[in-house]
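Below: a set of structures, written as structure tokens.
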Structure 1
Amino acid sequence: MASEAPNAGGRRIQADARTSLLSYLDDGRPLAIDESGRRVDRNEFDHLVGAIAELVYYAAATSQQPSRVAVCIPTSVAYLASVISVWKADGIGFTIGQDTTAAELERLLDKVQPSVLIHARGDARYAGHGIVVGEVDALGRPIVVRHLDGTRKPLPLSPDDAWLAGTSGSTGESRHAVLTFTALEHNIRSTAELLQLGPADRVAVFTKSQFTYAMVQMTSALAAGCDLAIWSHGVGTGKSLWRYLEDVRATGISANPTAFSMLLRRVSTRSQAPMRYVMTAGQALPHRLVGEIRQAFPQAVLINAYGCTENTNRIAWSAVSSSQVSPDQPIPVGRTIPGVEIVIGDRPPHTGEVGVSGSSLMRGYLDDLRTPDDRIARLWTGDLGFVNKAGELVLTGRVKTVINVANEPVSPEEVERLALTVDDVSECAVGGVEHDLLGEVPYALLSLKPPGGDSEQVVARVQNLWKTALSPTKRPLQVRVVADSEIPRTQYGKIDRRRLKELLNERSEGM
């Protein structure tokens, strides 16, 4: 029989999976954290976690289910402490990104209906929400814990559920993947073991906190007893980030290809940091970037990884060798991590959609679950690939409609739906156009209702709406007004996404 533990509201939940993960994270004692030049040791960090957890307990005291806690903190010591405090307070967390607009925030809060908010003091987006329970100082950055009033709809959550991770899902629609403590611990352990992390390492993290991988990076280092170097100013700071990596003597970094391209374009020298590994994931690894990374970090092992939020991030990985870098072939993403299985469509070894199952897989999408016992057996990722003769997975493309902007998934349907609320718009079609730095960017075609009106004014109204309701990465970079007949459609009258993408990429130079 699983052990039980009371939480703040008098509820009793099964504690085995939660306790196992927290114990695993607590085992890595010799930890020091540097946040942009300010340091905290393990005892100070544990005190911070305890202080936040106490406030979360109090704020969630009237919740009937394991409390849902929104963590609205950028990448920092406070973010990591807040994540762990949610688990210690028997809560289920989810992250709200720093780029989330007021309109997106309201939709998100209405969907998940949290009972607790954790945010940085001074963030005006939360000023009118709930009651302030207390504040905690985190390296000179006060964070606020709020209780949100109101009756909450019941959700089919289980005692093993740990995090509601925002993702585009396999459909391209914005959804929440229900990640479990069991899956998190498995993926965190696998990451720490595959990278051979230990007390001699100093792992640098600059991934945005809205990505679940930021949490996995930090907790993997925490569990392995590494030092942790957190850069809270983003990759756009370029030379400052480069100097920081050298100053803290970082031994490992992970980021998507866009982030590495942005960083390396701002420097022209070899890094003096004793880098042991450089991991890239989230987008196809361009061949040109392999050489740039090796020139910047000549002693480091370059790892090309594959993952998705629904699998608690990591699926497969490969140490990139010279023989793998052929200009006419994608660079393999390697073999699966332990406990993860993949299948390729129904006709291996041919190219097909990649399906994932195993120990790291989410329980399901929140909207699809009906009971706390529901669990999917396999996820079809929407990625196309095949297994080569060496037994390594090679990705060749995507069947999803989602647009991957610097590893931030953008749903074209969401952008289109907003445009169609403008009176004079007859149709809107949004697709991804290739971009050297960001991978893809959204472009849009608009057709107008008869008699057409002033097209420039209509475009301006649509763009103003997007600016109000959408975060920057979701807003189309270019908009073109066309005849309705120019928007490609299937035989069923729906937008033909494949032909649209081809059309937009052909026309992108003239838009």
Structure 2
Amino acid sequence: MESLEKIVKLFTADYRITLASEDFTLARIICQTNNVTIPDIARLKDGIENIGIQDSLSIYIKISENEADIFSSTKSNYSEFLQELGTSLSQKEGGELIKITIDINKKKVNEFLSLYSIDLFCAYLGELNLQQTLSIFSSTLTATSNLVFKCFGIADAIETSSISFIPFAEENYTARQIIDRAERIATIYSSIHSSSSFKPLLLPEEFIIITSSQEPTKLATVFSQCAFALLILSLFDLIQIDDDEISYKLNGYKTIEGKYVSGNATDSYAELISIYNWVYNSGNLVDKLGLARNILSLHLEDTNKLTIKGNPYQSILSSYQVYQKQNIKQYIEVRNKISDQLIDFNKRATTIVDTFANGYQKSALTLVTFFSTLIAIRFLTASNLSLTFSLNAFIIACVFLLVSLIYLIILRRETKEQKNRFERSYINMKSRYTDLLTSGDIQKILNNDIEHLDDEKFISDKLKWYTAIWGTTLGLIFFATCILFISGAYETIKNMVDIFIFGYIKSLK
């Protein structure tokens, strides 16, 4: 309040303060006195030079019921104000009281806001209920991620994660930015249920003082009450804030409901801070928050004062270690199961290729057996040993080759369907484990699908290779059959021509 009284002392040294207050938008002091001294312009300018450049000062000096003389820093009407004040004082009658009002209208620029008396500001916060305090800080912090009060009357900074109180004269101050507050707030509200329309966009750490040589007791009290309410909001399942009353519900091993009135003494503050930091700073939020709620439900003793018995934070850490060991065992089991399935997929790929290769072998063996038999019969029944095919033998051979070709087409199509089913089975296998593992873990275990892609390439390459061999075999056999048939037909025609010519010559004789 010294900075406000300094302005009053420009006009009088003997005064009585009737009102002094300061909030987020206005700093005001009202005094009464019997005597006023008119300062010169230089002294007046010097006395108000410490007013924040973004703020505006108004001075009202009113004698009894007369109209007040007004000075405004926005108009800089120094001469006019002092002249009017002199006229008013010359008409003052003895015994009339003079009322001096100093108003400083404050404006927040970027993240900075002036604070002319931290004690008055703390008194203002102390008059608000919990809901009002959270609401006004929430609206003030919404536009910017930090709030920096430039304060008269403090020597060292008082800081939380987003709110700072620094000496007014300090230059080049860089506000803390520990976390992405918008993301953290969204995470918290996605983890709780709230039927209330009042949802403060604030974090507990924004009211937990982390650097201070000595903060005012009232400020520490107000901030700790706000932090405690936000800790409950962040850790419990359901919360509703009405004035100073917090209605909550905690679903853990036990379901606990109650109402807590802000300001009731509690020893749980430090314990809840440790649990909150552990839950939200790293790791799987759902698992850690569920575990914290389970343990808290066992340690909550007084539902009205939210008193916690024992040391739930240490219990939570111990339980989480057991939980992690169980998860590691389960993770190893899942990993081994996936590895076994990869081996099965490799075997399936080999089976698909073997089935196609066996089909080729059977077809080739059938053709070899057929043509061997045909050739043997030819040698045994023919009068000469020429290797030629008759028309009947040619037709039968073509039928066998056609059947083998159709078998190739059917088997190739079935192999492609098996390959497609093989790919779908692999994709389905990956999707089945998404509830147990992250996509990154699955890809790591599967080595980024390298083995599966190798299996697919193996099937495709072998399919092309055996198809080429099969087709080449059928083509060569068909070509040889045609040659043998044409050779046989040629010999038959040649023999018929020879007989005809021989008969013709003999008839001429």
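None of the figures in this text is laboratory data; all of them are computed from the coordinates on show. None of these values were measured; they are calculated from a predicted model. Cβ atoms are built from the backbone, for glycine too; each structure is taken alone.
Taking mean count of other Cβ atoms within 10 Å over residues 301-308 as the criterion, the top structure among 1, 2 is 1, with the largest value. helix-only ellipticity at 222 nm (-39500 (n - 2.57) for each DSSP H run of 4 or more, over all residues; to 500) was computed and gave -8500; which structure, 1, 2, did it come from? Answer for the origin of the read-out: 1. Taking Kirkwood radius over Cα pairs in Å from the coordinates of each of 1, 2, which one would give 23.9? It was calculated from structure 1. As an exercise: distance in nm of label points 7 Å out along Cα→Cβ at positions 221 and 237, calculated from one structure in 1, 2, equals 1.3. Which structure is it? Traced to structure 1. Computing distance in nm of label points 7 Å out along Cα→Cβ at positions 45 and 477 across structures 1, 2 gives 3.8 for structure 1. Looking across 1, 2, the calculation of relative contact order in percent (Cα under 8 Å, 6 or more apart) that yields 9 traces back to 2.
Looking at distance in nm of label points 7 Å out along Cα→Cβ at positions 445 and 469 for structures 1, 2, the greatest value goes to 2.
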